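> Structures follow.
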Structure P
């Protein structure tokens with residue numbers, strides 16, 4: 001695989017598509033502060049964020065400089081800022097079995113509301129996928145602000161995240177004794193250790209990705225421009241033998257009643273069950289707090305078992321989170337491990353042509369081999385549905401009911417599903 005992705009040229013097909021609309025597609029020179037600042041402002045505006053300050057722009061340039069940054073420009077407009085944005089990079093995705101598979105991570109997809117219906121999103125997304133495929137990256141990934149957009153490009157929802165709320169005035173700790181040591185720390189003092197803890201935690205669970213410094217550091221402490229950075233706190237957990245095994249970053253939200261603060265969890269990372277228990281206990285037993293809220297947690301979070309009243313720890317919402325787009329079926333399917341052996345002939349359809357074909361998947365002792373075949377298929381499915389089951393989530397049966405998987409769905413589900421569901425515990 002060619003790893004020099006930052007300066008890979010813009011996709012010619014996409015360039016022609018936007019040119020036909022009177023626009024221009026180009027890579028952004030991230031060493032040009034003025035050009036990069038214009039792109040960053042357009043990105044903030046696309047997600048309805050506030051205008052970034054000089055400090056935020058400077059920080060963002062440093063954090064995002066290593067990504068492949070692309071923009072669409074309207075050269076006839078009175079401003080030189082982009083009317084469409086996207087950036088991408090190669091991120092290691094943890095797949096079942098613990099392999100970290102190179103994946104084309106896509107972020108900051110925006111289109112200015114002044115230039116809608118001109119094919120900008122189609123050109124940006126199509127160009128990203130064609131570039132990734134040309135570079136030999138086996139799949140693409142993204143997190144989405146809206147779930148109705150990306151299926152048309154062959155992405156399927158592969159992980160689901162839960163928002164948990166715990167009424168701490170209602171529940172008592174029921175998770176047993178906890179050991180180790182908890183201590184407050186500062187992001188600057190903990191950063192090197194925290195990055196190592198995060199990397200170990202992300203490598204241990206399918207669906208998590210290896211984090212760039214920017215993605216990791218915002219989980220440890222607030223970035224410039226964060227709301228109420230003075231309210232952020234960071235607590236580390238070390239094992240009885242002194243090994244760093246986890247941390248939680250959080251903010252305290254005030255209430256009219258001083259004894260009813262809300263803890264809003266920014267991120268909780270744990271490399272061991274002991275760390276997970278101790279950090280949750282710390283949060284749930286904090287004085288002057290009535291509720292703990294945590295986002296982007298797994299649907300299998302053990303909270304109901306850790307408290308005295310199951311209904312006091314409730315899932316407030318569940319939504320799709322990480323979307324996966326398979327570009328190379330043999331490479332993707334052979335990279336992961338399987339918890340059951342078996343054999344299936346998969347007929348994969350793909351409107352964009354990258355992954356279309358008929359493949360025999362054979363799993364022996366948890367390892368897969370994949371070969372093209374002309375045999376009758378056991379299962380027929382679009383590439384988006386393959387992406388949805390790829391990381392092991394229990395989604396095959398629902399897709400079959402919806403008509404998006406046909407054939408021996410039970411065999412497909414039994415082969416792909418994992419005992420522990422995949423999770424992505426952050427955004428990118």
Structure Q
């Protein structure tokens with residue numbers, strides 16, 4: 001016998017409209033294969049008068065409680081975005097005993113533990129696959145397949161807009177502003193691209209990924225982030241000469257705290273040099289990829305479309321089918337979080353670095369600069385110098401050094417009369 005599951009939606013923007021049409025088209029096959037009759041019954045929106053696909057018109061309402069509290073709505077799909085009022089509505093649905101499927105990465109990254117607890121208290125599911133890497137099912141793997149795995153590192157490219165821009169800057173020689181304009185023309189970047197280019201979007205996704213990978217509560221505010229706005233065009237050429245490409249990287253690692261026996265987590269988003277032979281170096285355009293390292297499973301990489309209406313709709317529907325099946329079986333899946341995360345200061349995180357300086361072209365300058373780096377414990381792996389009239393551009397590739405030491409060295413370098421400017425300092429990713 002088929003089980004009818006009524007679906008209510010919160011929000012119906014671009015992703016929501018695509019999802020609703022996708023659900024209606026796929027429902028007959030899902031019923032045939034899974035024995036679940038999914039029926040879209042109500043869609044709560046802010047403005048019922050806004051133009052939407054004609055088939056959705058009879059389902060539209062401005063009454064949120066008609067979705068979150070109604071007896072004839074079994075599962076709620078939230079595609080509103082933002083923190084409030086989405087948080088209030090999702091909590092209301094969960095407390096009413098309704099499973100929730102959401103695409104809201106900002107909400108999960110900011111309020112995840114509160115929502116997980118509310119779902120578990122009433123014994124229902126909260127699924128959010130779309131909030132990390134859209135159609136790439138990595139959260140399901142972390143919540144289920146790798147539940148017993150000891151994940152020690154997460155490394156990824158998780159923002160399609162910034163990756164598209166960096167690909168164009170690297171392969172076509174575009175400046176930052178030219179790459180941004182092209183991304184906006186192609187519809188990959190919003191008119192206000194801030195969250196994509198300043199690392200905020202990647203930080204939200206990394207907080208979610210790391211929380212599930214390490215089984216610790218990590219909030220978006222725990223993630224130190226740097227954007228791609230200050231990258232200079234020539235850095236891409238220099239990086240290529242050294243055998244690197246430049247990518248916006250999301251990185252989280254587990255460290256054993258010396259003496260205490262406790263584990264600490266370092267977590268960051270930043271533009272970085274990546275060896276051209278690394279798998280992530282070949283993740284181009286709007287594609288995303290996440291690289292995991294496990295103590296038993298070893299290295300794993302997950303790759304695919306990280307954004308877009310159709311990939312997001314696909315992930316939402318997958319979550320919905322699982323939530324409906326669990327509802328039919330009177331079960332649910334807990335979000336596996338242990339105790340609160342202990343964070344390692346970014347000052348103590350260690351990377352090789354790329355450092356570019358403009359200096360006076362005079363005897364002894366290189367020795368003076370090298371001496372500053374040495375005093376702060378920064379060992380030099382290679383140096384290149386190009387002379388331009390009375391000044392020179394010097395590029396250092398360092399061995400692994402603590403970020404705190406690098407920052408102190410750069411601060412001292414900025415104070416030298418012989419140093420005209422520190423134009424770039426980028427990390428080099430190792431894994």
Structure R
């Protein structure tokens with residue numbers, strides 16, 4: 001019990017340092033890891049080895065993947081590929097179903113693109129559609145924001161789920177497949193909220209839409225979607241190939257599926273296809289896109305490594321002994337990761353930091369919670385993702401991106417966007433719990 005109380009104190013200090021003093025999460029997590037190591041009376045050699053080993057082992061598995069995903073996202077953003085996806089989906093579902101179109105667009109775009117960037121890129125499109133269709137902007141904005149959020153916390157290669165999978169030791173392919181399953185009802189629940197309730201809160205917005213000038217022609221839909229769907233399909237095929245039934249056999253097809261479906265190879269292939277989105281005058285600024293994407297990846301990689309170090313130190317404590325009492329709550333093990341992530345998210349604002357920190361805390365607990373199987377580890381990652389949705393409010397940068405770019409006042413954003421994220425988190429938990437009862 002005493003180590004659990006020390007952990008609560010350390011987590012509170014991490015939240016205080018990041019939220020109150022704006023200390024970078026990389027430093028806050030490392031300081032927290034050192035603090036919990038001293039409080040647990042670990043020897044200095046064990047503490048230092050855990051810090052370095054946890055940092056290195058985490059990044060060994062996903063450092064390249066995060067960098068590749070950031071590059072894909074940057075190319076999709078800068079080339080206009082995200083808007084190509086949005087316009088194509090809008091054409092398919094029709095203007096009357098614009099909320100569905102915006103939700104689906106966000107759902108697809110946020111797999112490689114950070115949801116903040118995705119919302120900024122597509123917010124002008126939301127205003128243009130609202131003006132043309134007379135659908136309240138709040139409906140379209142919340143539909144887009146929640147669509148982006150759904151895959152942001154559940155579906156690799158988004159950095160949060162990737163980092164959690166690496167820290168906990170979950171199979172990325174299994175997380176991807178189950179994440180796609182969980183994210184659909186989560187997105188649907190938020191879309192229903194947007195359509196049925198958010199229209200009651202109209203906002204006034206600038207009617208003139210300033211579209212950014214592009215330096216070349218826009219990529220085609222097939223070229224824009226390939227860097228997203230290609231890696232997903234390859235990673236999923238690897239998981240299928242490794243099923244006990246061995247549907248691809250054990251020969252060349254199996255070896256090819258396992259190699260191409262490795263997240264590192266799959267994402268590098270995605271980067272290669274993203275290069276085809278570069279056209280005309282854009283080729284001169286391609287280096288700038290690469291540098292910007294890698295700069296964004298660098299911060300996430302450091303935070304992820306620090307989270308891995310924190311988790312490695314926790315594994316050296318006897319925290320798992322305290323968690324064993326939860327194993328008696330049969331089938332409810334996913335509730336604990338959800339609650340930890342929800343507390344961290346609500347307290348400090350960042351979903352990615354909440355996911356990485358919660359994963360570090362939960363890593364030594366999964367066996368005690370009955371989540372140490374292949375499916376159990378994946379569901380633990382998704383439960384953390386669901387918690388990291390709950391809730392987005394005034395300490396979350398994404399809250400302000402959604403409110404400011406949709407011209408909502410704070411009260412309206414709290415009544416629409418914040419409540420939507422609560423609904424998403426609870427829907428995610430219920431869906432994951434149902435899967436746990438079936439798969440575990």
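Just so it is clear, none of the values below were taken in a lab; they were calculated from the coordinates. Not measured: the values here are computed from a predicted model. Cβ atoms are built from the backbone, for glycine too; each structure is taken alone.
> For which of the structures P, Q, R does the calculation of helix-only ellipticity at 222 nm (-39500 (n - 2.57) for each DSSP H run of 4 or more, over all residues; to 500) return -24000?
So the calculation was done on R.
> Also, I was wondering about something else. Just checking, which of P, Q, R has the largest value of mean count of other Cβ atoms within 10 Å over residues 161-168?
Greatest value across P, Q, R: structure R.
> Same structure, new question: Matching task: 0.55 is the computed value of FRET efficiency 1/(1 + (r/R0)^6) of positions 17 and 377 (r between Cβ atoms, R0 = 30 Å, to 0.05). Pick the structure from P, Q, R.
This figure was derived from R.
> So, one more: If FRET efficiency 1/(1 + (r/R0)^6) of positions 57 and 385 (r between Cβ atoms, R0 = 41 Å, to 0.05) is calculated from each of P, Q, R, which structure is the one that comes out at 0.50?
Matching structure: P.
> Here is a further query. Given 22.7, 69 as the derived value for Rg and Dmax of the Cα atoms in Å, which of the supplied structures P, Q, R does it correspond to?
This figure was derived from P.
> Tell me which structure, out of P, Q, R, gives 15.8 once mean count of other Cβ atoms within 10 Å over residues 25-32 is calculated.
The value was obtained from structure P.
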